[in-house]
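Nothing in this text is a laboratory measurement; each read-out follows from the coordinates by a stated rule. Predicted model, so just to flag it, every value in this text is computed and none were measured. Cβ atoms are built from the backbone, for glycine too; each structure is taken alone.
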Structure I
Amino acid sequence: MDRTVHIYTDHSPISILLVVIKLAMVVFGVLLLAQAFSRGEAGEVLWLAVVLIAGGAVFGGYDLIKLLDRSPQLTMSPDGLVDHRAGVPKVIPWEHFRALGYRSGSQSSGWTLEIFLEDGGHVLVPASHLAVKPRELVRLVQDFAPGAEVDRRFRLWLG
């Protein structure tokens, strides 16, 4: 395969909406905190405000950074697969791919592409923030690495 494919972060309306909701949690928490301090209360409302601010800031901030990142997250080229999100991006040559699987967390944590290598190792590629559907990502990987088998459970999950 002679082409190069770049996969970016998902910028769909639902991704934007989730960021807005999480950041709205921060605003609501700040309002609750201000109200609690103005009344001199230090009870459940104070703790609720702290949890809303901390949770919204951490998760909303992470999602906002991902949403604003315009650089490619994955690159598929004739040389191999590169995950640019890794600390040091490393090329995984296509001939090292043996099979593809998946790991699924909860509904909120999304899914991860699991690449089984010829040497018995494996590489995890978090895919929930990518602008590509699972079936399309598998098809792209198989275009570059036609010998990579798809795990039976993964085929069932893909439909």
Structure II
Amino acid sequence: MSIQINNVSKKFGSFQALEDVSLHIQSGELVALLGPSGSGKTSLLRVIAGLETSDVGEILFDGQSMIDRHPKERNVGFVFQHYALFRHMTVFDNVAYGLKVRPRKTRPSKLEIKNKVMELLRLVKLENFSDRYPAQLSGGQRQRVALARALAVEPKVLLLDE
């Protein structure tokens, strides 16, 4: 899926987080945003995902405007800077979460969810940690759980914040 960012600006109060940002990302392309703290990297990712709205400009996925689209409609996976794992849920349940909360008609069966979660945990080398809680993991392990959770819903776009 291609992403087109056209003249996006975003302010938080008097702080200008993004100013006239334009960027075109081709389908299948891997892009890294580099810059110092406070330069707007996270803000841009949040605007792309639909977690923040831009003040000006537009975001297009495959030529379709995303400005009025709910984050769920954008089919974007997001790994947050601090992982945003549910501390009261096991690793398994954290990864399964996005699949379990789907509407009933599109929700996979319990067996399909189990198989998908275990496949993803194998992918990130955490298959033996499924019954642990985030507090029992290292920072790197938490990051891999967050990645598996983002991949579980098979997003068309994957955004990784640090």
Which structure, out of I, II, was mean count of other Cβ atoms within 10 Å over residues 39-46 derived from, given a value of 19.5?
II
Work out which structure the value -9500 belongs to, where helix-only ellipticity at 222 nm (-39500 (n - 2.57) for each DSSP H run of 4 or more, over all residues; to 500) was derived from one of I, II.
II
For structures I, II, calculate FRET efficiency 1/(1 + (r/R0)^6) of positions 87 and 151 (r between Cβ atoms, R0 = 30 Å, to 0.05) and state which one comes out highest.
II
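log10 I(q)/I(0) by the Debye sum over Cα atoms at q = 0.08, 0.10, 0.15 Å⁻¹ was computed and gave -0.27, -0.42, -0.88; which structure, I, II, did it come from?
On the way: I: -0.34, -0.49, -0.84; II: -0.27, -0.42, -0.88.
Of the options listed, only II reproduces it.
Comparing structures I, II by distance in nm of label points 7 Å out along Cα→Cβ at positions 63 and 111, which one has the largest value? Don't skip to the answer; put the middle values down first.
Numbers: I: 2.0; II: 4.2.
Of structures I, II, the maximum of distance in nm of label points 7 Å out along Cα→Cβ at positions 63 and 111 occurs in II.
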Suppose you compute distance in nm of label points 7 Å out along Cα→Cβ at positions 31 and 79 for every structure in I, II: which one lands on 1.9?
II
